[in-house]
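Below: a set of structures, written as structure tokens.
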Structure P
Amino acid sequence: MKFSLFIHMERVSAEDDQKRLYDEMIALCHIADEGGLHAIWTGEHHGMNFTIAPNPLLNLVDLARRTKSVRLGTGTVIAPFWHPIRLAGEAAMADIIMDGRLDLGIARGAYSYEYERLLPGLDAWGAGGRMRELIPALKALWQGDYAHQGEYWQFPSTTSSPKPLQQSGPPIWVAARDPSSHDFAVANGCNVQVTPLHMGDEEVVSLMERFNTACAAHPEVPRPKIMVLRHAYVAESEADADRAAEEINRFYCYFGAWFNNERPVRQGLIDTLSDEEISAHPFYSAQAMRKNQIIGMSGEVIDRLKTYEALGYDEFSFWIDTGMSFARKKASLERLIRDVMPAFA
């Protein structure tokens with residue numbers, strides 16, 4: 001099982017300097033590259049200081065000049081916000097600049113906050129339809145001389161300009177949860193990204209079952225890869241692990257507030273949650289995070305990840321966005337590289 005880093009600029013306070021946050025993100029990516037991680041992933045979000053990432057291709061092109069061998073992936077671009085011709089050309093140009101290190105993750109998106117600002121009236125159904133129309137069009141544009149008459153986009157014969165450096169185009173990954181998304185991804189020869197979010201390992205098992213069912217339904221397609229994305233913290237002590245569980249609980253309370261899109265947002269920051277609101281959340285708690293997320297000293301982390309490897313996951317992506325300080329993120333990442341990854345060499 002390979003290891004990767006999933007990372008964004010995350011701004012939790014108006015006092016946080018955005019250039020400093022970017023420099024800290026780059027520093028963590030440098031540690032990941034030097035430490036032998038397989039890939040770095042970063043996503044797309046708009047108008048949200050919670051995850052600052054207006055165009056992941058910009059970040060990845062910059063990272064390509066600051067790293068040596070790590071693959072660089074979008075985790076993910078939001079399909080409804082991209083015209084197929086634009087995404088085909090920009091991804092191809094990025095692949096050339098990045099010397100063929102691009103992986104292209106694509107999702108329908110999740111935040112209604114973004115939908116109502118970029119495509120008012122869009123819902124999850126329409127976003128999913130756009131993703132399913134975008135991906136085959138993208139592959140065809142990389143081959144060239146492709147005309148499209150779809151439900152969401154129509155255009156005459158067009159060739160991606162430029163074409164990607166990787167011969168068949170960058171590997172495409174689909175963010176999948178429900179069985180139909182897994183089936184679409186496998187049927188179209190795409191790799192799969194999954195995340196259990198706040199749920200426990202029963203969801204990790206269920207997501208793999210959905211993937212295996214999709215693979216069995218399409219025996220004519222070579223088995224794609226599957227990556228699991230999950231929050232983790234490699235602790236130096238049990239007290240340190242308990243502190244991390246509290247921090248990740250707070251992160252998920254803010255994640256849930258952004259997802260519900262009911263709380264005031266000012267200057268890109270959500271109104272502060274009180275300690276009472278955090279402690280009263282119906283299914284997030286520090287205890288739940290300690291149990292469900294991969295939090296613990298290195299031996300505990302290795303044991304948990306070995307079960308993921310045994311299930312058949314090809315890649316574990318360490319989701320480092322947690323609201324923690326840079327120093328705490330850095331220490332956990334360094335312990336992952338030094339104390340955990342050698343067990344999977």
Structure Q
Amino acid sequence: MQLKEIARRLQGRAANIALRMPISWVHLAAGPPVVVDGRTLDSRTQWFLKLLALSGQQPLSMLGVAKARTEVDMFMAVMGGRPAPVGEIVDRTIPGPAGSGEARPMRVRLYRPAGSVARLLPTILFFHGGGFVLGSLEGYDLPCRYFCARSGCAVLAVDYRLAPEHKFPAAIEDGLAAFRWLAEEGPNLGLDPARIVLAGESAGGTIAAVVAQETRHAPQAPCLQWLIYPATDLEQERPSHISCGEHFLLTRSDLEWFRSLYLDGLGQLSDPRVSPIRAHDLSGLPPALIFTAGFDSLRDEGLAYAERLTEAGVKTVHREFDSLIHGFLCMRGALPAAARAMDDMVAGLRHELARLGH
């Protein structure tokens with residue numbers, strides 16, 4: 001049996017233990033409650049992190065790019081739960097941003113909900129996480145299926161270019177190209193160009209936020225931003241970077257590693273396309289739903305971005321899932337608290353979509 005397959009089975013067993021173990025046993029096995037910044041870590045999440053530490057799992061920054069990509073995709077497949085039923089999944093290629101006078105092709109994956117009778121569907125344009133270095137259409141297949149099945153929206157997932165092969169601003173350029181293509185070609189695919197939700201997780205939240213800024217005055221602007229623990233400020237260190245920078249899956253060393261691979265130098269940190277909170281003017285942006293996690297290095301910058309949007313007159317709803325860690329989007333199958341959080345996020349999205357036009 002190959003080592004990769006052994007690792008997959010061990011991770012699957014750990015996930016099942018974390019999910020099914022009686023809560024009284026979890027409390028005994030996980031140890032005293034972990035409290036940081038006045039927040040108490042979810043017990044099953046604490047138990048899962050302990051299992052991960054006992055397995056000898058190395059930080060992403062120690063694995064190297066190729067191995068980290070493989071392991072993250074495998075981890076998500078194990079932790080993500082059963083595939084939610086959708087009506088159709090189609091892989092296709094669309095024109096990417098023009099380069100050397102020619103548009104580069106870009107992979108996307110379109111999910112359609114089952115049983116929909118709407119002539120034009122609202123569409124979630126989704127950008128995955130991974131620090132601009134990791135992540136793939138395959139790795140994020142389970143969350144995208146879930147969003148499609150539970151929201152009643154189509155989901156268009158974008159396979160944007162990754163660093164270090166493609167540094168900043170490649171991911172941003174791909175995000176803009178995907179939005180513009182969807183706004184133009186959506187009606188031909190049964191997708192409503194007036195109801196495009198810019199969505200992203202972590203680094204994908206950065207892309208979604210920047211695309212919202214860049215397209216706010218477009219003839220067909222996005223209708224909503226749906227940002228899940230977004231990275232909004234690569235320039236300034238905030239308290240959560242320190243207090244949650246170790247032991248909660250995403251570490252400070254991981255953030256520094258991602259940044260070193262994505263950018264050409266520190267001079268780019270203040271660029272609003274790198275740190276969207278640095279944009280001078282945030283007025284006129286679409287309404288925003290921003291969700292953060294209590295035990296996440298990115299917690300404080302997500303909150304700060306929500307506050308800046310509110311100050312700029314943008315309708316903004318922020319909610320913190322105070323007992324969860326970064327990456328909970330991909331842990332629905334193993335952590336009940338993550339599953340509940342995903343339910344709540346989708347309910348919030350459905351509510352805001354229903355209010356459009358009222």
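So the values come out like this:
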| item | result |
| --- | --- |
| For 0.15 (FRET efficiency 1/(1 + (r/R0)^6) of positions 33 and 193 (r between Cβ atoms, R0 = 35 Å, to 0.05), calculated) the corresponding structure among P, Q | Q |
| Comparison of P, Q - label where mean count of other Cβ atoms within 10 Å over residues 121-128 is highest | Q |
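FYI, it's all coordinate maths here, none of it is from the lab. Because the structure is a prediction, the values reported are computed rather than measured. Cβ atoms are built from the backbone, for glycine too; each structure is taken alone.
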